[in-house]
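Peer 1: Down below are the structures I want you to see.
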Structure P
Amino acid sequence: MVDILSREKRSALMASVRTVGTKPEMRVRRVAYSCGLRYRIAPRGVRGRPDLSFSGARIAVFVHGCFWHGHEGCRKAKLPTTNSEFWAAKIQSNQRRDIEIQSHLIADGWRHIVIWECETKNYATIVERLAPVITHYRGSEFLSRAIEASIK
């Protein structure tokens, strides 16, 4: 398949694709901050450069795009019909890398939380996914109140 863009334009377009500060990531960061949690963003010292890192609790949070990481059963994870072999291989490669990173984190004594892009639209779901972090820093009573408040 021939690319309709020049090399320079394609390069500029691909360079503009964000890896940090995406909308789903910002939603998770807002919820974490509103729960009084403080975090590091993509820290260099933690394997896999998690989207959020809570070093005191040794918990790494990854906000995965449903398409890019192949969220099973999600409508956003549907493969394109053009060049589908390439995309299937690309997403499988991403999934293998995710498993490898998770294994390294566990070996280093870290826990990991994966929040899918499709889950970030619901405040309550984000609070539930961040429950281990909230409980570690704020306690289980705060977690209960945060969940109750998010349901109302």
Structure Q
Amino acid sequence: MDAYRNYLKQRNNLQEVMIGYSDSGKSGGIVAANWELYKAQRALVELAEKENIELMLFHGRGGTIGRGGGPTHRAILAQPEGTVDHRIKITEQGEVIAAKYALNDIAVRNFDRLAVAVIEASLDNPESEDEKQFKARAELLEDFSVRSFNAYR
């Protein structure tokens, strides 16, 4: 553990963790995969807070919905509460680069939307669920996830 702490010290106490969408969707289906990724992100945030580590999640997104693609600003806003925290790292696959960044006006608009989404996702949300509400929804999502995984397999 000391070696890891020394490593983090050299990185300003920042740990990056990559979240991959493509392979998880292939192995368990999109519903189960996304629910498991959601739970993993919440667990990582809790652990980082407990250990006093700065966490930055790195999202490896694909071009298609099944590979984590789709509107990036919506994906940022859909992240579990507390996981963005004023920073996020995202890759976008080659097939979407031209569509989003080839023309200056479109690139600027895309960057604007990304910046606003990061800021919005980082704000405290007075309408956010309390833990009791989340647990009730989580039970339903867990059941739905198991059923979808079994149907997918």
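Peer 1: Starting from the value 0.95: which structure in P, Q was FRET efficiency 1/(1 + (r/R0)^6) of positions 58 and 138 (r between Cβ atoms, R0 = 30 Å, to 0.05) calculated from?
Peer 2: Source structure: P.
Peer 1: Identify the structure, out of P, Q, from whose coordinates helix-only ellipticity at 222 nm (-39500 (n - 2.57) for each DSSP H run of 4 or more, over all residues; to 500) was calculated to give -15000.
Peer 2: Label of the source structure: P.
Peer 1: In addition: Ranked by relative contact order in percent (Cα under 8 Å, 6 or more apart), which of P, Q sits at the highest value?
Peer 2: When relative contact order in percent (Cα under 8 Å, 6 or more apart) is computed for each of P, Q, structure Q gives the biggest number.
Peer 1: Matching task: 2.4 is the computed value of distance in nm of label points 7 Å out along Cα→Cβ at positions 50 and 130. Pick the structure from P, Q.
Peer 2: Q
Throughout, read-outs are computed from the coordinates displayed, never taken from laboratory work. None of these values were measured; they are calculated from a predicted model. Cβ atoms are built from the backbone, for glycine too; each structure is taken alone.
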